Each structure stands twice: as C-alpha cells, then as structure tokens.
Structure I
Amino acid sequence: MDTFISHSPVETESLGEVWGRAAEPGLVIGLTGGLGAGKTQLVKGIARGLGVMSRLHSPTFTLVNEYNGGRLKLFHLDLYRLESQVQILSAGLEDYLKPDGIAVIEWAERWIVETPNVNDKTNFPFRYRSVQIKVFGETERQITYEDFGA
C-alpha cells in the first residue's frame with residue numbers, strides 16, 4: 001500500500017497524470033472518499049496522462065462518460081446516485097470491470113465492497129487499483145492506494 005500527500009488540486013491531478021501515463025488496457029481504478037475529496041481532480045489527471053484532450057465532467061447524472069482521443073479509452077463512472085449493488089447491476093455496468101481501455105469508478109465502495117486477496121487471482125479476476133482519499137485540510141489530501149488482481 002502506498003500513500004501520497006497532496007497539498008493542492010494541482011498535485012492531485014499530477015499524481016493522476018502519472019497513473020494515466022503508466023496505465024495499461026484493462027485497468028480498473030476504484031476511488032473512495034467523501035464529497036469534495038478530490039476524486040474528480042484525480043480523474044482529470046488520469047485523463048491528461050492518457051492524452052485525452054476533452055474537458056472532463058463528473059458523470060453523476062449519466063453514470064458513465066466515455067473519453068476517446070487518448071492512447072487508451074477512458075471510462076469515468078460515478079456511482080453516487082446508486083445506493084445498492086442491485087441498482088448497479090441493474091444499470092448494466094459489469095462490462096466496465098473489463099474495459100477496452102481503463103475505467104475509473106467514483107464511489108467504488110458501493111459496488112466493490114470487499115478488499116480482494118492479493119494472492120488469490122481467482123478472487124479478483126481483473127487489475128484493480130483501490131484508492132482512498134482522506135481530507136486533511138482545505139487543500140491537503142491523503143491518497144492511499146494499492147493494486148490487486150490479474
């Protein structure tokens with residue numbers, strides 16, 4: 001598990017940019033953190049690292065925004081409005097766990113509830129980066145992340 005302390009939205013975006021540059025097809029990134037924690041800022045950086053030139057918007061009301069034009073497709077999901085796994089499964093979002101590109105899921109804890117066992121790839125059959133963002137001040141954030149899966 002790694003931890004990054006961000007002192008500004010620019011630093012949060014910079015971390016995301018590093019991740020976007022290194023991302024490989026099929027990666028799923030699950031973001032958890034309260035409202036205003038910086039989840040969308042991190043996704044903006046990931047998009048920039050992928051070379052996506054489109055302006056990124058949080059998909060709170062559409063559930064999923066797809067961005068092309070970068071070296072990989074970016075699927076940006078926001079589960080804030082969905083309250084149960086039944087609603088999420090009814091929305092037909094399972095394909096985003098095996099994206100043709102990468103998928104970033106805000107409010108991932110509403111869907112992916114158990115921390116996967118790193119040593120058991122059958123327990124977690126896709127590449128997954130679990131990210132928790134904690135607010136420590138007006139602009140300071142603790143971003144903790146760990147990779148799991150195939």
Structure II
Amino acid sequence: MRFEFRLTGHGSATAEIDDEAAHLEVIASYISDPLGDLLHALWRLMEGDPEARCSWEDEPGEYRWIMNREIDEVVLRILEFPNSHPAQPDDLGRLVFQTRQGISTFARAIALGASRTLEVNGDVGYRDGWGRPFPSRTLTLIQAALRS
C-alpha cells in the first residue's frame with residue numbers, strides 16, 4: 001500500500017493512495033485540514049475505535065474517508081460527493097476507492113506518506129504552503145505506536 005500527500009499551491013494539495021488493486025488521486029483544499037484529519041482518524045482507529053472518519057473538501061465537493069476496524073485489519077472506503085454542503089448521508093456518495101489492509105500496513109503507509117510531506121516541505125514550508133501547522137504531534141504518536 002502507498003500514500004502520498006503533496007502540496008501543489010497555496011492552500012491546495014494532491015493525495016494519491018493505492019494498493020495492489022486500485023489507485024486514486026484526489027485534490028484537497030485548505031477549507032479542511034485533510035492530512036491532519038486523516039492522521040487524527042488513523043490514531044483513533046489505532047487506539048481501538050471501531051470506526052474513524054474524515055472529510056476532505058474539494059470546492060465544492062467532498063471526499064469522505066471511512067475507516068472500519070475489524071480486529072487487526074482496517075477497511076477503508078473513500079466516497080466522493082459532488083457537494084460538501086449540505087452534508088449528505090454515506091449512501092449517496094460514490095465509492096471511488098476501497099481497500100482492506102492490516103492495521104499496521106495501513107498505518108505505516110499513511111505515516112510514511114505524511115513523513116515524506118514533512119521532509120519535502122519542512123515545518124515552515126508546510127505552514128506557509130498550507131496555511132496551518134504540520135500535524136507533527138499526531139504523526140509522532142502513530143510512529144511510536146508502530147515501533148512498539
């Protein structure tokens with residue numbers, strides 16, 4: 001599994017996620033905090049929550065990341081909505097990506113992609129390019145959990 005998050009301009013980013021069966025590229029806007037929200041949702045899942053979600057806004061649409069934990073695996077579904085407001089129920093979204101991975105495999109891929117984003121941009125570059133600080137604390141918690 002692979003995950004990348006690249007800043008592409010002030011307040012815009014592109015993310016790619018793929019596994020052995022599927023590939024998805026999405027655009028995210030500064031309206032939400034996609035990387036921070038994804039890392040926070042992942043952390044909640046690693047801490048034992050059965051489900052964690054985050055929404056990435058892509059003016060005017062939305063990508064909704066829904067992660068369900070099933071023992072030591074995670075099922076990720078990404079739904080696409082043409083508009084983010086008003087909020088739509090999950091069943092109205094179009095499934096654009098789905099994967100089942102071991103929780104460690106999934107967490108490592110997301111953490112590695114986030115780490116690469118920080119390496120490329122640095123704290124200051126990320127803040128300047130994205131308009132908010134890099135979610136270092138959550139990434140550190142995830143990395144520490146993966147090491148133990």
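Quick notes on this one:
- Taking mean count of other Cβ atoms within 10 Å over residues 19-26 as the criterion, the top structure among I, II is I, with the largest value.
- Structure responsible for -6500, with helix-only ellipticity at 222 nm (-39500 (n - 2.57) for each DSSP H run of 4 or more, over all residues; to 500) calculated and labels I, II on offer: I
- When FRET efficiency 1/(1 + (r/R0)^6) of positions 43 and 91 (r between Cβ atoms, R0 = 30 Å, to 0.05) is computed across structures I, II, the figure 0.95 traces back to I.
- semi-axes √(5λ) of the Cα gyration tensor in Å, for residues 51-130 alone from the coordinates reads 22, 17, 10; which among I, II: I
- If you line up I, II by relative contact order in percent (Cα under 8 Å, 6 or more apart), the top spot, with the largest value, goes to I.
Any read-out appearing in this document is the output of simple, stated calculations on the displayed coordinates, not a laboratory observation. Owing to the predicted nature of the structure, the values given are computational and were not obtained by experimental measurement. Cβ atoms are built from the backbone, for glycine too; each structure is taken alone.
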